[in-house]
Structure I
Amino acid sequence: MKESTLKNCSSMLEAIGNTPVVKLNKLITPEHADVYVKLEYFNPTGSYKDRMAKTMIEGAEQKGNLKKGMTVVEASGGSTGSSLAFVCAVKGYPFKIISSNAFASEKLKTMAAFGSDLELVHSESGKIGADLIPKMVSRSVEYGEQPDFYLTDQFSNRDALIGYEVIGQEIAEQFPQGVDAFCGAAGVAGMIMGVANVLKNIDRETKIYVLEPASSPMMSKGYPGEHHVEGIGIGFIPPFLDAQLYDEVWDIDESEGREMCRALAEQEGILAGTSTGINVAAALKIAKELGPGKTVVTVACDTGLKYMSGGLFDKVER
C-alpha cells in the first residue's frame, strides 16, 4: 500500500509550510531557463508570513519574553499583521496591530477577523510614502514599552529568519539537482536572506537577486520614494540584508509587476499579489539571461484574493 503524503494536523499551526512549486509553461520560451514559482499562498492566511509569525511568537515564548495574558503588538500593513493575528488567535494572545489606510482593505479586515485590535496611521496620498512605515513602527514601540505588551518587532527580530530558512530547505528538497538562481522582493529582507542562507550553504554558485520597486530604489540607488506594493520597499535599507548572501539588487517597475500578475492569472492560473508579479517579472529576465538548461526559482508571496478591491485585476487596455 502506498504511504500517504497527506497529514493530519493537531492545530492550524501545523498547516504552515510544505508548499508546492509549479513550473511556468506559457510565459517562457525555449530560449529561457526553467522558471518555478513556490506557491506560498498555500499557507493558512495565504502568505509566507505565517512562517515567520509562528517562529517569532514561539521564540518569544521559549525565551520567556511572552507569557500568558500579555498582548502582542506589531506594526504592519502587509501580510505580517494577518499572520501574527492568526498565530495569536490560535495561541490565545490578544493582538494589537498598527497599520494604515494605505494597505489593502482585505488585509485589514483579515486582521480584524482574527480578533485583532486595529489602529490606523493615516496616509494622505493612500500610498506607502517614505515616512509611513517609520510612523507605524514608532507607534508600535510606544505600546511595546507598556507593561504586559510584547513587541514582536519584525524589523529586528531574527527569529523570523528561522521560519524563512525552512522555505530554503523545502526548495533544496524539491530541487535536489540544485538551483541556479533565486530571486525575491525585499521588505525587511527576511525571506530572501533566509532562503539565500540555505541555498548559498549548499552551493555558493547559486545566484541570489534581491528586488525592490523602481520608484523606491533604496538598495540600488540610495533613495526612497512612493509606491503601492505592499510588504516591500520599506523606505530604508532592509535590516536583515546581508551583503554576503546576495549577488545583485534589481529594481522592477511596479506597473510591470501588476501586468505580470494579470498574465500569471490568465495564462498560468496563478492568482497572486503585486510583489509576486515583481518576483516573476525578474525571474523571467534572469531566465532569459541564463538560457536553457538552468533553473530559476522564486515565490508567490501571497494570494491575489487579498487585492480584489484595489483594481489589480480590473480589465484594462493593455
Structure II
Amino acid sequence: MKKTKVVVIGVGAVGSTTAYTLLLRSRMDELVLIDANAGKAVGDALDMNHGMPFLGQTKVWAGTYEDCKDADIVIITAGAAQKPGEPRLNLLKRNIAIYESIVTEVLKYNDDGILLIATNPVDIMSYFCWQKSGWPTHRVIGSGTLLDSARFRYLIGEKLQLDPRSVHAHIIGEHGDSELPVWSLANVAGSSIALSEEEKTDIFVHTRDAAYEIIEAKGATYYAIALALDRIVTAILRNESAVLNVSTLVENYHGLSDVYMGVPCVVDRQGVREVLDIPITEEEKALLHRSASKLKELIETISV
C-alpha cells in the first residue's frame, strides 16, 4: 500500500504549526519540511522526531524540492508575513515573487499531487499557482474562507451560548476585507438565527477583522489556520467528500467566472470535486460580485 506523504513548504509560524498539527493527528505516513532557511527545517524535524516515542510511526525529515516527488499534498505556507494593520492584498507583489520560484521547483518533481495554498492574499496566490502549474483547478486549492467561516460560527455560538459545531454558517468571497457573511443560510438545526441587525454586524466585523486583532496582539495568526489546513488535508486523504469553504476557480457562479474565491465545495481525494451553487439573496449576490471585482483587479496585475 502506497504511503501517504505531505510536504510543507515554509516552516514559519503557520507552516511549523500546521506540520505539528498534522503530526499530532497522524494524518500521513511521511512529512517533509522545506524552507529557505534549511536550518529551521532541520531543527523543526529534529524537535518533532524527539516526540516520536509519544506519537507513533510518522517519518519526518527536512528535505529539498526533490522530496516533493510522490507527495499527495504539497502545502505552501511560505511568504512574507502580514504586518500589523496591513491589508492582505498589500502582500501580493512580495509573495508572487516568492511563489514564482517555489512553484517552478515543485513542478520539476511532482505533476500529480494537490497544491494547497495558505499564503496571503490566498485567493490571488491560488489563482497564480493554478496558472503557473497548468494543473487542473481541482488540484490547486486555497484555504479560502474556511477559517473565516470557523470564526463566524464560533462568534455566533458565543452569542447564542451554543457549541459552534452546531452552528451552520458561511463566509464566502475573498479571504479578506471584502468577504461577506451569508446570513440568509445561517442556521441552528435548520432554524434561522435570531439576532438583531446590530448583533449581526458586530459578529461579522469581529469575524472579518479577527486577523488584524490577533496580529496586533501577538504578531501572527497560526493556530486556527493550522487546524483549518489539517481539516482540508484530512478531507483529501480520507476521501471524505466533506463540504468546506475553500478557494477554487469559479465558473458562472452566480454570474462570476475566472476568479478564485472561497465558496462551499465538496472536497475528496481528487481535491475539489464539486462547487456548490448555494442560494443567496440579491443583496448577498451584489456583495459577492463586489468581492470578486476586487480580486479580479488584483489578478490582472500579476503575470505568469
Structure III
Amino acid sequence: MIRASSVNTALEIIGDRWTLAILHQALLGIHGFEIFQRELKIPRSTLSSRLSHLVKFNILSRTSSPDPDQRYDYRLTATGIDLFDTALLALAWQKRWVGIPYQAALIHRNSDHVIDPVMICEHCQDPVKAHDVSFHPGPGASRVERSRKRRRRSSSAAPQSDILPISEELLDLLGDRWTPQVVALGFFGIRRFDDMQETLGLASNILTDRLKRAVKMKLFTQHVYQTRPARKEYRLTEKGLDLYPMLVALTQWVDRWWPTPGGPPLLLKHTPCGNQLRGIVICETCQVPVKPGDSRLTDSAA
C-alpha cells in the first residue's frame, strides 16, 4: 500500500515517452494517424496502442476523418487541451535548464512577443515558488494499492529528441513513471532512502536507479548525514526546485479530471497570502492567462 498521489495518477496516464511525443504533436494541431506516424517515425503498432490509450482516458477523441488519406482523426478533448499549462511550464523549464539547438516558440496572436509562462497564485498574483507553499493531507488522503502494471523501458524504438523540440532530459524525466515521483518527494522534505522507499513502495533497485538518474540530471545533490555506516540524503538543487510549478499544474489537472473520492489527497497553502493554492499560468510579459487558442507557433525561438 502507498499514499494516494495525484502525481502518481498523472504518470500512470501519460508517463511514457511515446505518449508525451504524441501529446506534444497533438498540442501543435496534428490529428491524423498517418501524420503522427510520419512526424514521429513511430512504429504503427506502437502509435495505435498509444492513441487507443489516450482515447480510453478521454484525452483524445477518435472520429472518422474526412481526409481520404486518413482513416481516423484524433483530436484533443477538453481534458487534453487542459494539459497546455503543464506543457508550457515543462518547455519553459527545459529552456532555462537544458536548452536544445532548435526550439519552436509560442507567441501571442496579434502580438510580437514570445510567451514566457509563469505560474502565479490566483489569489495574490505572486509567482508560485516551492519554498512559499506548505501542505497537509486533504480529504482524499488514503493509502492505495500500488499498480503492478509493467511499463516498457526506453529502447532504440523510443522517440528521440532529434525529431522533437523536446530534450532527451525532459523525455527521460516525464516519460518515466517513477522519476518525477522520486523528485517530488523532495518538496515534502522526504530526503532519505528508507523514507522514500516506504512512501513510494518501490523496490530498492528501482529507487536506487531513479536516484542515480536524478543526481546525474542535477536535480538532487547528495549529503552525508551518517558516516558509520555511510548514509546519504538527497536535497533538491535549484534546477530541481524549479520543477515545482510544473508538478503543481500536473496535480491540478488530475484533480480536475480524475478527482479522488472525498476530495484531493493533498492540500497546498500559499503561505504569503494564506489561501489554498490554485496556480494559474500567465504570460509574464503581458500578465494575462495563456490559452491554446491565443497563441501561435513560430519556426524558431526568439
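No value in this document is a laboratory result; all are computed from the given coordinates. Since the structure is predicted, the reported quantities are computational estimates derived from the model, not experimental observations.
For relative contact order in percent (Cα under 8 Å, 6 or more apart), which of I, II, III scores largest?
III
Figure out for me which of the structures I, II, III the number 47, 41, 33 belongs to, where Cα extents along the principal axes in Å, for residues 21-188 alone was derived from the coordinates.
Computed on structure II.
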